[in-house]
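A short reminder: the numbers here are calculations on the coordinates, not readings from a lab. What you see is a predicted model, and the numbers here were worked out from it, not measured in a lab. Cβ atoms are built from the backbone, for glycine too; each structure is taken alone.
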Structure I
Amino acid sequence: MAFEEITKLPTPEEIKEQIPFSDSLKQLKEERDEMIRDVFTGKSDKFLVMIGPCSADNEDAVLEYVTRLARVQDVVSDKLILIPRIYTNKPRTTGKGYKGIVHQPDPDKKPDLATGLKAMRRMHIRAVEVSGLTAADEMLYPANWSYVSDFLSYVAIGARSVENQQHRLTVSGIDIPAGMKNPTSGDFSVMINSVIAAQCPHTFAYRSTECRTTGNPLTHTILRGATNKHGNSIPNYHFEDLELLLEKYDETTLVNPACIIDTNHSNSDKKYEQQPRIAREVLNSRKYDARIEKLVKGLMIESYLVPGAQKIGCDHVYGKSITDPCLGWEESERLIYEIAELV
């Protein structure tokens, strides 16, 4: 057989019972969700900053990061809503490499999804407990939404998943903002079509059940740059790109037209130190044009405790990314304060 069944994974109901999300945290999440929702519907003019490591590989480091972030949130709360990036699934272009804590709760050991699902849930919940900040994660596997539906405040659909029908239909049934990234080709039409699909109601099979959804009006776009046929990065955060995106939105009947700018990935050519410069340009574009100001609701920034990236191994540096390189904490903190001044 091509498939070897290793072990039966716990159901979402079982894992939620084992690792519960308390009523007090549910209340906190409801308050945070309303604040974030108001940004996308235009009721609030606060600016979103989704910031954190490329992949959340170490619980202690992530908890230290979000604790520091919470202190900054207290200072900028009149201007910004900080949403920690706690990404527990990592898409891999070739299928090789570290796939996130859900696959490998210990990056130095073999995959263990049964343990990984628990580690993922425990880390997310502990992060809310220590910081009061509910987080964003990437929906790499639509079926995993049921494991995280009670504590996430934001979901991103990656460049390699945005054309997948199951991702689009699953997003149509969730009740928090979901960002659809442009595909690696950079095609805006694919991204817009994904938003259209997710904002509509659907009936489809989900986890062996026929389900009906009402559509998610908080679905929006994320510009993350593109890659041309030669493998070169093409940024799409410039003023002209935002004008083009506005034109694409104008051709639709979508509600709550909105965009988040990813300052890393192909927008920075993975030169992580360029992220502050890109953030400044986006904020300048918002000041120059009122429609762009209304369109761009926030930034997505890759940041960790220590700048750069490292390979998995015995000389592990605490708080340094093991996937894409990230800004270090000191520069990240300065950047958040600068964003608060510029919005």
Structure II
Amino acid sequence: MKEFDLIGLGNSLVDILLELTDAEFAPLGFEKGTMRLTERDEQQQLLKAFADHEPRLVSGGSVANSVIACSQLGGSGAFIGCVADDRYGLHYQEEFKELDIDFVNDPLVGEATGTCVSIITPDAERTMRTCLAVSSHLAARHVPAARIAASEWLFVEGYIFANPATGQHAVREAIRAAKAAGTKVALTCSDAFVPQVFGDAFREALVQSDLLFCNATEAVAVAGGATAEEAFARMKALVPNAVVTDGPNGAFVRYHGGEWHVPAYPCKPVDLTGAGDMMAGSFLYGITHGVPADRAARAANFLAMKVITQIGARLHHGAKECWAETLA
């Protein structure tokens, strides 16, 4: 038995949730549902423009959300990422302590913590403007081999590949440590631009991975094909196990030689973020706790549905109950 079920490697970002009407959103000229990287002052201007709105702060980042999901279900989690010693960084550390997740890196002094302004519109789309700040400093020196060795699974965030100078070295170091210790490696695409733009580094990691999580668009970017199903079939040649989510069309799962299509749970979405993060975190919780992969995927799908019927990428209560209810 290892100390941790799951250790994540990813961007530590504080989500600043901002709910806007279509009339408030339109003048911004942003393309709905997109994520763009932005400089800090541009992000500050955006927040200033809606100073009369009360934004909500939630600690996150894609893989961090998955580690949180695993932990909320009763799993033991750790996370490798960078925050600063500012108010957002302290909020992040405090929240991880409350969630009982081992946040392994000390805050970096005199820097700014990464933030993601998430604009939620009435159509449930979330449009993100992300300022990576100190989260992009994540480098090989921040990767603790001993913590990885003490984990069942290492979960690597695709966004980290977008930083060739430091992030890609952190990924290589983490995978090297995992391989040396018999820790299994899971990888998430994060976004189709990752395999498209940073394909070499991404594929180098994929070859060494045990499990890939991606959505339909990302799956096509990785494996080719015209549909999620075709891409999923082609993926067999690239990685031993895979979970490909396809929104309302459910998910395709391949694990330990078994293959399943798991239907989605119908619902009326309020905010589409976090579905994939929840799916990955709860699926990893399931397979580390003796739940057969097809049942784990079904329960994970149910929790993903729960996430998109509320605002924010995390279920603040009831995750355990929903999980138990679906498995029953």
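Below are the figures for this structure:
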{"item": "Structure responsible for 5.1, with distance in nm of label points 7 Å out along Cα→Cβ at positions 3 and 243 calculated and labels I, II on offer", "result": "I"}
{"item": "Comparison of I, II - label where FRET efficiency 1/(1 + (r/R0)^6) of positions 83 and 195 (r between Cβ atoms, R0 = 30 Å, to 0.05) is highest", "result": "I"}
{"item": "If mean count of other Cβ atoms within 10 Å over residues 187-194 is computed and equals 23.5, the structure in I, II", "result": "II"}
{"item": "Distance in nm of label points 7 Å out along Cα→Cβ at positions 51 and 259 from the coordinates reads 2.2; which among I, II", "result": "I"}
{"item": "With Rg and Dmax of the Cα atoms in Å derived as 18.9, 60, matching label from I, II", "result": "I"}
{"item": "Structures I, II, by distance in nm of label points 7 Å out along Cα→Cβ at positions 11 and 131: label with the highest value", "result": "I"}
{"item": "Structure responsible for 14.2, with mean count of other Cβ atoms within 10 Å over residues 43-50 calculated and labels I, II on offer", "result": "II"}
{"item": "Label whose coordinates, when Kirkwood radius over Cα pairs in Å, for residues 19-178 alone is calculated, return 16.2 (choices I, II)", "result": "I"}
{"item": "Answer label among I, II for the case where FRET efficiency 1/(1 + (r/R0)^6) of positions 67 and 251 (r between Cβ atoms, R0 = 41 Å, to 0.05), calculated from the coordinates, equals 0.40", "result": "I"}
